[in-house]
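The structures considered in this document are given below.
All of the numbers you see were taken from the coordinates with simple rules; none came from a lab. Computed from a predicted model, the values in this text were never measured in an experiment. Cβ atoms are built from the backbone, for glycine too; each structure is taken alone.
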Structure I
C-alpha cells in the first residue's frame, strides 16, 4: 500500500532521494545532496502502510547519516545526522520537517540543531538503489563496541531505549524503544568516524503499531557517554490545510544504565 512513496524525489534545493518501501512500511533509500557536502547518503525510515487521501496524508519519518557512501573523503560534515518527519499528501508531494544535528564546525555551520521545512516532488517511479546490503543488515545479530551500545532510560517518562551498533562502516544501529506501553523496533544511524573532540550524533526511526504513527529520535551522546540528549519526533496524518500539525517534537534526556 506504499507504492506512491516508491521512486525518486527532488526538493527545491536540487537534492534527490530514491526510496524503496515494503508492504509493512519499512523505507530504505539513498539521498543525493548538493547543499553543504556533495555525495550519496543512506536513508532508513518508516511510514504508515496506507495510501494518502484528501482527509489524511501518509505519515513518515526518515533517518539520514551524512557520511557519503560514494567514495568521497569524509569531511567535517560527515559526523552529522538528520531526521525527516512529515507526510506524503494526496497531491503527491512529500512535506517534512528536517531536524539536522551538527556536531562540528563546517562551512557556515556551528554545532547545534537546524530545522528546515522541505517539500519533495516525484520525478521518476524508478527506485533503483545501488547499495542493497543494508536491508538484510537489519536482521543481523552482530554487535560492535561503541558508546551507543546499552540501555538508556528516563524513569520520569517511563522510557527505555536499548540499542547497539550493528555495522561500523555504515553506522547502522538497531534496537528497541519501550514507550507509551509499546515495544517499538528502531533502526537508524550513529556517527562512527573517530573523533574524540566531538559529541556522537544518532538518528533512529520506528513505527508505533498502537497509534499507527512513525516515530524518530535524533540527538547526541554527552562527552562522558552517560547521557543521551534526544528530540522525539512523531509524524501525524493530517489534511493538507492542517499540515502545521503533521510533525510533533518533544525533548528527552536519557541516562545509560550501569
Structure II
C-alpha cells in the first residue's frame, strides 16, 4: 500500500496545507480517507477522481469532509466523464447520517435541501464498528474496519489492511482504548496530534504529541506519522513529544508526502 497525504492541517486548512485528507493506493484499488477543506484539489495532482473506488470518512466535522461537495459537483457536472456516474455511483462509507449531512452542505437553501438527493452519483453506506468492509476486487482489494474513538461526534479510527500490511488512521480522537485496539500491530499509524501536552487538556477531543506516542507504544505500532497539527502549533514540538513516548520511528505528515506501507 501507499499513503499519500492530500492535507494534514488540523481544524482547518493552513497556509501550507489543506485540512485532513489522504489517498490510499493498493494495487489497482484507490480510496480516500476524509476529504477536508482543499483536499479535492490536491487529490487531482495524484489521481483522476474518476478512478476512485470508494471514499471513507472517519467523522463528519467540516475539516474532514467539506470537500465532498466538490466531489459531488465533479461527478454530476463534469462535461466529459469517462463513464456514466449514475450507472456506476461511487461508494461512500461514513458514520450514519452522512447522506443528509452532505446534502445539507451541498444545498444553497433549506428549500433546496429538501429536494437535494446525492444518490444519483453516490451510494451511501453506514460504517458499523468492527464490521470489515471490502473495497476493490481480487488481490487488490483492501479491508477497512472502523473502531469507535472518543470525539464530540460519532467518530472512528480506520484500519486499512491489504496483503498482510496494515495502515491505521486515527481520525480525530481523545485518549481511548478504542484507538489502541485499532492500531494494534499497525505497520504505519497515522495519528492526530493537535496540541502540546499540558495539564488539564479537554477530555474526549484530541491528542497531544505525547499522547499520540503513548498510544502508538501501547498498540505496538511499528511506525508513527503525526498529522492534524493546527497551523497555530509547531509540528516539530509535537514530534519531540511523541518521540519521548514511543521508541519506534516518528515522522510528520506533510502535503503530498508519500509513505510506503
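Matching task: 0.05 is the computed value of FRET efficiency 1/(1 + (r/R0)^6) of positions 55 and 151 (r between Cβ atoms, R0 = 25 Å, to 0.05). Pick the structure from I, II. Label of the originating structure: I. Which one of I, II has Cα extents along the principal axes in Å, for residues 119-246 alone, as calculated from the coordinates, equal to 45, 42, 29? That value comes from structure I.
Once distance in nm of label points 7 Å out along Cα→Cβ at positions 31 and 191 is calculated for every structure in I, II, which label goes with the largest value?
Working: I: 1.5; II: 2.2.
If we compare distance in nm of label points 7 Å out along Cα→Cβ at positions 31 and 191 over I, II, the biggest value is for II.
Structures I, II were compared on distance in nm of label points 7 Å out along Cα→Cβ at positions 47 and 71, and the highest value belongs to I.
One of I, II was used to compute mean count of other Cβ atoms within 10 Å over residues 199-206, and the answer was 26.6. Which one was it?
Working: I: 26.6; II: 11.8.
Checking each candidate, the match is I.
To which of I, II does the computed value 3.0 (distance in nm of label points 7 Å out along Cα→Cβ at positions 7 and 175) belong? Comparing all candidates, it corresponds to II. Which one of I, II has helix-only ellipticity at 222 nm (-39500 (n - 2.57) for each DSSP H run of 4 or more, over all residues; to 500), as calculated from the coordinates, equal to -6500? The value was obtained from structure II.
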